[in-house]
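Heads up, there are several structures right after this.
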Structure P
Amino acid sequence: MRNAIVSALLFIPSVALSAQCPAFLNYDLPRLHSDETVNICQQASGKPLLIVNTASHCGFTKQFEGLEDIHQTYKDRDLMVVGFASNDFNQEAKTEEEAAKVCRENFGVTFTMVAPSYVKGQRANPVFREINRQSEEPSWNFNKYLINANGEVVKHFGSRVAPDDASLHEAIESML
């Protein structure tokens, strides 16, 4: 089993790059508690994204439920929700198995979850390195970043903005 924090080296750039997909999204990302990977370019090239840094043991962990609601509401309209488990704030489960259980069993998460990695600072994974460059680093868990089909961060929502907040839904609707 992988360590609790996946090294940025495990984020392997994909050889095939879609003309529509920004390079920072073209990585084979390890899925949470799985031997499989996901490549955002292959899954969502030309589609808007909601990317969230998550943690299993945080006061905002209940937001998983609302994020799943967003996923269910907008998946047929091409929005892809991607959660990046992280222990940057010392709130992540000790194992990927435990983190997956919190997501899937406790909150019914079916949207894409990436294995734990860093989301801030020098060690940030390549996806968050670019998000942070375009916007701002997460100051805590459950920061939400809306990214348009061109890979541009169009809106950042902090931890305190709940997934059912009207301003988040208005921003999503404006991108679809």
Structure Q
Amino acid sequence: MVHPLVTQLRFARSEFRRGLEPVSVADGAKRFEPMNSIGWIVGHMAWHEQSYWLVRAQNRGVLLELVQVANGAPASTPPLDTMWQAWQTVIEAVDPYLDGLTTESLQGFMMIDGKPRRESIGSMVRRVTYHYWYHLGEGMAIRQMLGHGKLPDFVGNIHSEAPYAPE
């Protein structure tokens, strides 16, 4: 059984997709400074998941080109369709790792350069989950600025997709 924390991460991903996937490639490249484009946001979340669950946890990467949307990288407007493909590739690669997380392993720490990371793996799952919500809000603001109508206006079906479950 998948850990409840991972279920919450997957729900955040589904809401991220629900809120941002209907955007066209042209609109996905538009940037309202100082915000990034929606294409960047999607790629950035792919980079974050790859960074934590592939590079740090398993010492492997899938898409090296995601460095263009890493923290601290220069502003860019990567094509939205390319970033959705990258995101899907990364998600498919990281999910087996996430499926194996347990309450015990979530309390542990990743080793980076021979030293334990300062936050637990469980806190890292929460960080990525909250990071999705942060960028979904930013993306929805961009969509409003683009004049998109009929936007999702509240959290989706959490009751059936990610209900509360004790650890």
From P, Q, which structure was relative contact order in percent (Cα under 8 Å, 6 or more apart) = 27 calculated on? P
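When distance in nm of label points 7 Å out along Cα→Cβ at positions 127 and 143 is computed for each of P, Q, which one produces 2.8?
On the way: P: 1.5; Q: 2.8.
For distance in nm of label points 7 Å out along Cα→Cβ at positions 127 and 143, the value 2.8 is produced by structure Q.
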Can you rank P, Q by mean count of other Cβ atoms within 10 Å over residues 39-46 and just name the one with the largest value? Q
Identify the structure, out of P, Q, from whose coordinates helix-only ellipticity at 222 nm (-39500 (n - 2.57) for each DSSP H run of 4 or more, over all residues; to 500) was calculated to give -16000. Q
Using the calculated result 157 for volume of the Cα convex hull per residue in Å³, for residues 71-150 alone, pick out the matching structure from P, Q. Q
Match the computed value 14.6, 41 of Rg and Dmax of the Cα atoms in Å to one of the structures P, Q, and report its label. P
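Laboratory data are not the source of any read-out in this text; all were calculated from the coordinates shown. Worth saying up front: this structure is predicted, and the values here are computed from it rather than measured. Cβ atoms are built from the backbone, for glycine too; each structure is taken alone.
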